[in-house]
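Rule-based calculations on the coordinates, nothing more; no lab input. These numbers were taken from a predicted model, which means no experiment stands behind them. Cβ atoms are built from the backbone, for glycine too; each structure is taken alone.
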Structure 1
Amino acid sequence: MSVDVQVETTIEQPPPIVAAFAGDPTNAPKWYANIASVQWQTPPPLSVGSRMDFVAQFLGRRLAYTYEVVEFEAERRLVMSTADGPFPMETTYEWESAGESATRMTLRNRGNPSGFSRAAGPIMERAMRRATTKDLARLKALLET
C-alpha cells in the first residue's frame, strides 16, 4: 500500500518570501507540529545533494531520518527524499504565484511503508492529511502576521 497525501493553501505573501521560509529546513520545527529538530549534515545553503537529519513524533512514535534534496528550483520546487526508516518517503514543496502578492503552496508526501507501517497505511494516510493540513495552516498564519 503506497501513501500519497497532497494539500495546498494560498498564502498572502509573494513566492520568494514563502519559498525562502518554507524551503529552509531549519525553519521546519516552526511550522511542522511533528518535527522536533533538524540538523544539517552538509553545510547550507540548500542545493541538490544537501542532507539533513530530522527527528519527528508521528502517531506516538519517535522517527529519526535523513532527507536528501533530490530536486531544487529556487522559489518554485523542492523535492527531498529518504530511504531509511520504516517509511521511506518523498516530500515535495511547490510554490506558484496566486496573484500580485500571494503564493499557492502545495505540499506532497508519498511513500511505501514497510513492516508495521505498511499495515497501518490507511490510518497513516488519514493522519498525514490531517497533520499536513494543520502544518500548512500554521505556515500561513506565521507568514501572514
Structure 2
Amino acid sequence: MPTTVRPLAEGDAARWRELFHAYGVFYETEFSNELLERVWALMIEPGSGIDALVAEHDGQVVGIAHYRSHPDTFSGGRDWYLDDLFVDPAARGAGAGRALIEHIAELSAGTGGSLRWITADTNETAQALYDKVATRTRWVTYEMRR
C-alpha cells in the first residue's frame, strides 16, 4: 500500500510523542515530558509558525515531519525549512521519508525560495535518501547555545 501524507491531527498525540521521543534518542538528546508537551502544543496550534505532517502506511502513523516557511532575502520569495524528519525504523525503506519531503516540496513549489534541511554528518542512512532527492550544499552550519 502506498504512503499517505497528511497534516498532524489531535488524535496523533500518542504516536507523535513516541516518534519524536525516538528521534531525540537517535540524536542522543533526552526530551523531557515538559519539552514534549511544549513542542506538541506548537505543532498543533494553528499559526504557531511551524507545521507538521505524518506519513501513514495501512492507517498506521510511521513518520513525522516538522517544517516552517519564512521570507527569503536572496529571492524575495519564501524559503522553507525542514526542521525534523523521522521514520519508525521498522518502516524505513518503504517511502515514508521521501513522501514527507516531496509533500513539503509540493507545498513550497512556486513560492520563490528553496526547501532546505540539515542532518548529522554521521547519519548516512538519511543522507542516502537526501542525495537522491536534493543537492548537497557547500554551506557549513554553526550553532550558538544560550
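For which of 1, 2 does mean count of other Cβ atoms within 10 Å over residues 88-95, calculated from the coordinates, equal 18.5? Could the numbers behind the result be given before it?
Working: 1: 18.5; 2: 14.5.
Matching structure: 1.
One of 1, 2 was used to calculate relative contact order in percent (Cα under 8 Å, 6 or more apart), giving 33; which?
Going through each structure in turn, the value belongs to 1.
Say we calculate FRET efficiency 1/(1 + (r/R0)^6) of positions 72 and 96 (r between Cβ atoms, R0 = 25 Å, to 0.05) for every structure; which of 1, 2 gives the highest result?
1
With distance in nm of label points 7 Å out along Cα→Cβ at positions 80 and 136 coming out at 2.3, pick the structure among 1, 2 it was computed from.
Going through each structure in turn, the value belongs to 2.
For the read-out helix-only ellipticity at 222 nm (-39500 (n - 2.57) for each DSSP H run of 4 or more, over all residues; to 500), a value of -8000 was computed from one structure; give its label from 1, 2.
It traces back to 1.
Which one of 1, 2 has distance in nm of label points 7 Å out along Cα→Cβ at positions 16 and 32, as calculated from the coordinates, equal to 2.7?
Answer for the origin of the read-out: 1.
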